[in-house]
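Colleague: I've put the structures underneath this note.
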Structure 1
Amino acid sequence: MKLAEALQERADLNRKIEQLKNRLNNNVLVQEGEQPAEAPEPLKRELDGCINRLAQLTAQINQTNSAVQVNGRTLTAMIAEKDALILKIGAYKTIAETASQTARRARGAEIRILPAIPVAAWQAEIDQMARALRLLDNTLQQTNWATDLIE
């Protein structure tokens, strides 16, 4: 199995686990004399199986990410960089948007509110980080499809 396939299966398992939890929740209480729409025990067994498979798959994904290197860097390090870039881009965008608001006045014409940062420079930095994020993500995706999962 390729790493990318394992990542897809992990996402599917997370969705299925959430659905099973909801189905179980909807069937654990019934009015006296009534039957649940679905029997809880088979749902519980299916939930347990999915959680066990998720744990196994997660361990294999983590092991693979720690072992595989691209240009001298592990996939784990590259994923951490990607997560940091996403966080940083989000924060910078919010700050640049706030500083870009025009015609803010506290009291009519008395006090003008001006940006304390060079918005254009911040936006240029955001654009550079976004490009780096795209390139990093492309490398990760390419590697995920070329790498066999360590089992």
Structure 2
Amino acid sequence: MEIIVVLDNIRSMHNIGSIFRSCDAMGNCSIFLCGICATPPSKEIHKTALGSTESVPWKYFKHTQDAVIELKKNNYKIITIEQTNESITLNKFKTKATKIALVFGNEVKGVNKKIIDLSEKCIEINQYGIKQSMNVSVAAGIVLWAIRNK
């Protein structure tokens, strides 16, 4: 399975670096950095990426919508990781797709509504605490691992 992780306006370079590292660990994974996302080379990204910016292919898009449209043209199934009224839980998510794009959103605002509307599905991680909120890099690691191991 080929996975592209789409980062929709992630503001923390530490989160971006950590997601690079998780993508490297999962293999056959690329990253599309969109909007306000910082790009390599960056000292702050490198702190958590630990060299994975060299092993994980990446591309920058000024607008997340442009990245998603390109992915759809290339037959990727667009899956947004977001809590919505229609989202299904990660443990119930199944797909036979061989090309998947996973969209993760801004640490405060989440994924832009326009991007959610372009997605085939929204999935969320089962959570049991009071906040019902996870750090984006932690969420990316959990989702990547779960999808790669289904």
Structure 3
Amino acid sequence: MPKTIAFQLNGRPASVEVDATALLLDVLRGDLRLMGARFGCGAGQCGACAVLVDGASVAACATEMGNLAGKSVVTVEGLGTPDEPHPLQAAFLELQAGQCGYCLSGILIGAAALLRANPDPSRAEIAKALDWHLCRCGVHNRVMDAVALAAKRIRAGAPA
């Protein structure tokens, strides 16, 4: 039975009328028309659908809407804007840390969660934080470099 679920989405109040067992990814893409989070494996194991829920990176394909009432959800669309990109977005563009781009929204979300918790991560900590994010294009070295560059810029005062 559908019910109204109210939450914060990318810093703004949002509400949807859906079944409590509806998956966040389906609601984001279908009801709210936010296409940044992607369907990958459907089992929460590839990272393509990652979003932040109260600051933690979670698999939207495995998160039920009933668990989100009153919580904050941030998608890749909420990280920055074309005019004011998040330092991660700027670093990824600058270092061309992507090829096809399918996985990048999830990787950006995972990296954002890492940098919120640890603004000075080692290369090993970056690798561990992004381990569940699968990328078939093999851009892992550039991704690692971009996250390190963004961390450096955030520590220097860039708004995150």
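Every number here is computed from the coordinates shown, using simple stated rules; none is lab data. As the structure is a computational prediction, the values presented were derived from the model and not from experiment.
Colleague: With mean projected area of the Cα convex hull in nm², for residues 50-137 alone as the yardstick, tell me which of 1, 2, 3 scores highest.
Modeller: Structure 1 gives the largest value of mean projected area of the Cα convex hull in nm², for residues 50-137 alone among 1, 2, 3.
Colleague: As an exercise: relative contact order in percent (Cα under 8 Å, 6 or more apart), calculated from one structure in 1, 2, 3, equals 34. Which structure is it?
Modeller: Only structure 1 yields this read-out.
Colleague: Taking log10 I(q)/I(0) by the Debye sum over Cα atoms at q = 0.16, 0.25 Å⁻¹, for residues 10-81 alone from the coordinates of each of 1, 2, 3, which one would give -0.67, -1.03?
Modeller: Considering all the candidates, the number was obtained from 1.
Colleague: So percent of Cα pairs over 27 Å apart, computed for just one structure, reads 13; which one of 1, 2, 3 is that?
Modeller: 2
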